[in-house]
Structure P
């Protein structure tokens with residue numbers, strides 16, 4: 001009888017399933033690296049870093065699986081107990097609105113309201129801090145991306161140099 005409950009507990013172990021998914025992902029990354037050709041240490045191919053990153057992912061996933069099998073882990077249901085969904089939903093809605101407004105209004109006119117909403121709604125910050133951060137961070141990122149890194153950003157309805 002205890003063997004049945006032991007097996008049920010292991011099958012409902014969220015860390016075990018997370019480790020198995022990580023192992024599958026790592027295997028895919030290793031396979032992708034091999035497909036792109038490894039090369040050598042002195043002359044690495046396109047898949048060199050990908051291959052070894054996949055091996056690391058597999059090792060970490062194997063460690064999680066071993067710990068889940070030996071020590072157990074929380075069930076799926078216990079992971080979601082007392083979960084408050086309002087803040088993640090607010091963040092997702094803000095990011096969706098940002099994505100839709102980006103081409104129309106451009107990087108600056110989309111990211112400044114996004115910053116204001118995130119700073120005020122998710123973990124409320126005083127207006128005296130919100131306004132400078134919401135203005136200076138997007139402007140700083142725009143300058144770094146557009147001027148230093150020469151990355152083309154959506155300018156939207158206003159063409160900014």
Structure Q
């Protein structure tokens with residue numbers, strides 16, 4: 001079993017989550033009870049104890065969280081692989097000043113674990129690119145990240 005690193009993000013992990021970042025989210029499916037995995041990019045940590053993310057407000061993620069709020073975020077960065085466990089709440093079902101119908105979810109961090117296998121480190125972090133109009137993607141990303149950062 002992985003050793004608990006902390007109940008909050010380290011300074012290095014907090015810094016990584018100050019901008020859009022690829023992470024995966026583990027939830028429990030609200031219908032089958034099976035584990036469910038999703039990829040996210042609109043993520044932001046307003047404090048070392050909280051992580052916010054945005055998803056389409058029709059996403060199964062929201063129904064999963066409504067039934068079982070315990071989640072795990074998987075973050076690859078800072079030379080390792082981290083499991084961030086916490087309790088998710090739907091902060092808003094429709095984010096303001098964002099043209100898409102997106103919900104904002106906030107995760108109160110309960111544990112941060114380094115889950116990298118023994119004797120290794122991440123040498124290249126995951127990268128992705130938006131496959132639709134670059135200008136439109138940049139504008140939307142800015143709107144969503146601004147809403148995540150400015151939420152109260």
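Just so it is clear, none of the values below were taken in a lab; they were calculated from the coordinates. Computed from a prediction, not measured in an experiment: that's the story for all the values here. Cβ atoms are built from the backbone, for glycine too; each structure is taken alone.
A value of 13.2 was derived for mean count of other Cβ atoms within 10 Å over residues 42-49; which structure in P, Q was it taken from?
Going label by label, the one that fits is P.
Compute mean count of other Cβ atoms within 10 Å over residues 50-57 for each of P, Q and report the one that scores greatest.
When mean count of other Cβ atoms within 10 Å over residues 50-57 is computed for each of P, Q, structure Q gives the biggest number.
One of P, Q was used to compute mean count of other Cβ atoms within 10 Å over residues 26-33, and the result was 17.1. Which label is that?
Going label by label, the one that fits is P.
Work out which structure the value 2.2 belongs to, where distance in nm of label points 7 Å out along Cα→Cβ at positions 82 and 98 was derived from one of P, Q.
Here the read-out was taken from Q.
Work out the source of 0.90 here, i.e. which of P, Q gives that when FRET efficiency 1/(1 + (r/R0)^6) of positions 18 and 114 (r between Cβ atoms, R0 = 30 Å, to 0.05) is computed.
Q
For the read-out percent of Cα pairs over 25 Å apart, a value of 28 was computed from one structure; give its label from P, Q.
Q
Computing helix-only ellipticity at 222 nm (-39500 (n - 2.57) for each DSSP H run of 4 or more, over all residues; to 500) gives -22500 for which of P, Q?
The read-out was computed on structure P.
Supply the structure label, taken from P, Q, corresponding to relative contact order in percent (Cα under 8 Å, 6 or more apart) with the calculated value 19.
For relative contact order in percent (Cα under 8 Å, 6 or more apart), the value 19 is produced by structure P.
Starting from the value 53: which structure in P, Q was percent of Cα pairs over 15 Å apart, for residues 34-89 alone calculated from?
Q
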